[in-house]
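Structures for review follow.
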Structure 1
Amino acid sequence: MINPVRVLFTCIGGPGHLNPLLPVARAVADRGHEVLWATSGALQGLVERAGFPFHRLGPAPDDAPRTRTPLLVPDTRRSEDEVREGFARRGTRSRSPLVRALMREWRPDLVVCDEFDFATMLAAEGLGVPTSR
């Protein structure tokens with residue numbers, strides 16, 4: 001038996017960013033490793049229903065019902081703007097201190113994050129924690 005390690009899973013965004021990582025987290029936990037999920041409060045229920053401990057990054061979710069809108073016509077420029085402004089600029093700026101503080105406190109051996117969670121990648125690199133994405 002290998003020594004158990006602490007693995008921090010994070011994602012930024014909605015269920016489309018979380019769901020692909022849940023089976024990986026389950027496989028890691030099933031092998032006896034300690035798993036912690038850290039993401040927005042909006043995903044807390046999904047994480048906990050999957051059987052994982054949860055740490056909220058950011059403010060509590062707004063309880064106001066979300067209005068569903070029709071899907072947008074694919075637009076490369078809009079997608080690039082969303083990645084640059086939403087994920088890279090605003091998301092990284094707001095999440096960096098939160099994820100860095102969590103990593104200093106919880107001290108993971110490995111971090112697994114989705115491909116748009118730049119704050120987690122930067123924090124892990126700065127703290128010398130290996131990442132997988």
Structure 2
Amino acid sequence: MRRLARSLQLAGAWASFGAGCIGVFVPVLPTTPFLLLAAFLFAQSSPRTHAWLCSTKVYRRYVAAFKQAGGIPLATKIRMIGVSYAMLSISALVVQKPLVWAILGCVAVFLLYLMAVRIPTIEQDSVDRVRTEDAT
């Protein structure tokens with residue numbers, strides 16, 4: 001029974017990691033929550049794979065600082081919103097459907113709410129300290 005649970009956790013971790021990596025490029029998918037879930041599931045199922053995940057560039061860039069410092073620097077938030085809004089705009093131009101525009105508009109408003117209200121803004125030096133600590 002333990003072996004089945006471990007296999008399911010490992011499968012879920014890989015699926016979450018894949019969704020997180022896709023989320024780097026697709027604005028509708030949130031990267032950080034998927035990578036946090038992957039880290040949790042890898043820690044439960046495979047310490048070796050968990051250590052590998054924590055050493056990846058995508059984890060260090062999107063999760064480590066958020067996890068340790070508790071927020072995202074303003075410059076990073078602006079970049080994330082800019083890239084996301086550009087992708088949403090391209091999607092709206094390609095798909096000329098009012099329903100799609102409404103959905104994309106809701107995603108844009110929700111993203112702005114997350115970045116402006118829900119996710120704390122931290123100083124860049126907090127992130128630099130976290131990255132320096134991780135490098136040692």
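For relative contact order in percent (Cα under 8 Å, 6 or more apart), find whichever of 1, 2 sits highest and give me its label. Top value of relative contact order in percent (Cα under 8 Å, 6 or more apart), among 1, 2, belongs to structure 1.
Tell me which of 1, 2 gives 29, 15, 7 when you compute semi-axes √(5λ) of the Cα gyration tensor in Å, for residues 49-96 alone. Could you put the intermediate results ahead of the total?
Working: 1: 25, 18, 12; 2: 29, 15, 7.
Source structure for this number: 2.
Hey, helix-only ellipticity at 222 nm (-39500 (n - 2.57) for each DSSP H run of 4 or more, over all residues; to 500) derived from one of 1, 2 reads -24000; which structure? Checking each candidate, the match is 2.
Figure out for me which of the structures 1, 2 the number 2, 10, 19, 22, 20, 13, 7, 4, 1, 0, 0 belongs to, where P(r) over Cα pairs in 5 Å bins from 0, in percent was derived from the coordinates.
Details: 1: 2, 10, 19, 22, 20, 13, 7, 4, 1, 0, 0; 2: 2, 10, 17, 18, 17, 14, 11, 7, 4, 1, 0.
For P(r) over Cα pairs in 5 Å bins from 0, in percent, the value 2, 10, 19, 22, 20, 13, 7, 4, 1, 0, 0 is produced by structure 1.
If we compute distance in nm of label points 7 Å out along Cα→Cβ at positions 57 and 121 for structures 1, 2, which one ends up with the highest value?
Details: 1: 1.3; 2: 2.9.
By distance in nm of label points 7 Å out along Cα→Cβ at positions 57 and 121, the leading structure of 1, 2 is 2.
Assign the value 14.2, calculated as Kirkwood radius over Cα pairs in Å, for residues 17-80 alone, to the correct structure from 1, 2. Could you put the intermediate results ahead of the total?
Numbers: 1: 14.2; 2: 12.0.
Of the options listed, only 1 reproduces it.
All of the numbers you see were taken from the coordinates with simple rules; none came from a lab. Keep in mind that what you see is a predicted model, and the values were worked out from it rather than measured. Cβ atoms are built from the backbone, for glycine too; each structure is taken alone.
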